Structure P
Amino acid sequence: MLARISIIIPSLGTSFLEYLISSLRRQSARPWEIILVMKADEKGLLEAERLCSRSSLNCSVVEQRRGYFTTALNMGKREARGDIVVFTDEDAIAPRKWIERYIKLHSVYKDAVGISSRDIYVDLDSLRLLPTPDDKAYVKLYRWIVRPWLDNPHPLFRKYRLGMYITKNFDIAHGPCIPNKTCYSLPFRGVNMSFKNEYIQDVWFPEHPRLKRAPGNEQYFGIQLALKNLDCIYTPNNPVLHIHREESLSRTSKDNIMSEYKIMKILYRQLLNSS
């Protein structure tokens, strides 16, 4: 399968962006286009344009003048013209065959509109790989033994119960195959997810004046696909490295996660009750 790959990167113009662009330049299969949606001052925009120019990649910088994180995602999606649209974060580092693997995965899983994978934290100072919360033994044990009894899936997501799904109470739940096994699943994390572009033209991320980071926006996107009877899968076999730091564009702090998550639950309910 020869596919044109569009990479969408929302950015605030941090110093970490250089690591991502460098890793995309070294890909075994180069991206057809990179869409960098930046919310930065004039200096930051100029630096991003210079970085793109030096990379010798087909990279365009789109200025974001309003909205928050999900506005940037929607802006990038509007611009994407590739066959497969891949979303990632500005503080990610892509392994050399990351794009090549997504091309192969979309060829193998022809009926899957969305394919997502995991991230692995990396400490730049020590160059050590760090476990994510999903890797902890007690978390995995809980998902295998306790969750199946407590968090029943919404009827639309019965076949997603081994991956990411929405419960009957409109909560997000992680099934036992996350993060180690391939399964049906709503999109896992925004740092590493891909979609066949022809099927997502009328699918959007949630925008709301009180949603700065919109935790669970990936699942909101996936719900819209499920309502169209379009499938998404998760695979652990195409990870990206995620630079370990206190704040990033898509990681949500504990201080505001609950208030934003309550809004997201309302949006999930509205979507599912409208079907």
Structure Q
Amino acid sequence: MLQTTPLLPVLLASALTARLRGDISPDAAAEAFLTAGLPVPLLVSDSVFAPPAGGGAEVPTGLLLWEAGARRCGAARVRAEPVHPTLPLRVPRLEREARRATARPAARTRALCVVEDAEGASLGVLAIGTEADTAMVPCARTAYTTVDHLTAAEASRRLRETVMHALAAVEAEDSGSEGTGAVAVEGLPWRDWQWELSGARSDAVHTALAAVLGDHDRAAALHTAMHVHYSLSSLAVPAQTGSSALGAALEQVHAAAARVITALTRMEA
């Protein structure tokens, strides 16, 4: 489940954005989930687009019928937003009932998906469960703004740099140094992540992501970012893990991974 749970919101957002942009066919969107060994999402509830609230598809319904209805209601792209107490909260404000509906999926996958219109304003939030059961809830209409104005390419490059920096910090860490939790990150696949970012890996997950992103290098960056974020989210405060040097490196790589996830799922230039 550690291999598939964090992939669900990332692949959902990427596939929906690609469909809404007209970059891939409906069959290709469905095939991406099957290639990754995941079920195609089923929209089990929708209080934003589905009747009587909107003119979208009736629920429950499959991903592709829902996407067509969302398009009619003005949806233009979907972004995955990483969720962690130490990351900036970029999921639009939710009412109490919507927060309850999204709390458990967010805790499991460490991310939620935000549906945007053509102007980048939020229309609703998608929460996907471990069985690909997906709910759409309303949110405050909030315009998307970047934190640091990094392009997707710059965010990917920054992730490569911070993974290398974190690997060096982990290798230089003394297990008896000040702070706590250093041992927890020593066993993480830092070298595998570095290898993936070099474009040297190709597996079913990469194939699925590359199919919707249209680029292997972007797929590698998104795959690595997904696992970096999910792995470091088990730490309450990455910046307070191990020595000050290690903590700073972990904080930087966690933030870099979050930027890549958001930028690549909404398919920024």
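Taking FRET efficiency 1/(1 + (r/R0)^6) of positions 41 and 129 (r between Cβ atoms, R0 = 25 Å, to 0.05) as the criterion, the largest value within structures P, Q is that of Q. When mean count of other Cβ atoms within 10 Å over residues 121-128 is computed for each of P, Q, the one that comes out at 11.6 is P. P, Q: which one has volume of the Cα convex hull per residue in Å³, as calculated, at 110? Only structure Q yields this read-out. For which of P, Q does helix-only ellipticity at 222 nm (-39500 (n - 2.57) for each DSSP H run of 4 or more, over all residues; to 500), calculated from the coordinates, equal -10000? Derived from P, not from the others.
Bear in mind these aren't lab numbers, they're just calculated from the coordinates by the rules spelled out. What you see is a predicted model, and the numbers here were worked out from it, not measured in a lab. Cβ atoms are built from the backbone, for glycine too; each structure is taken alone.
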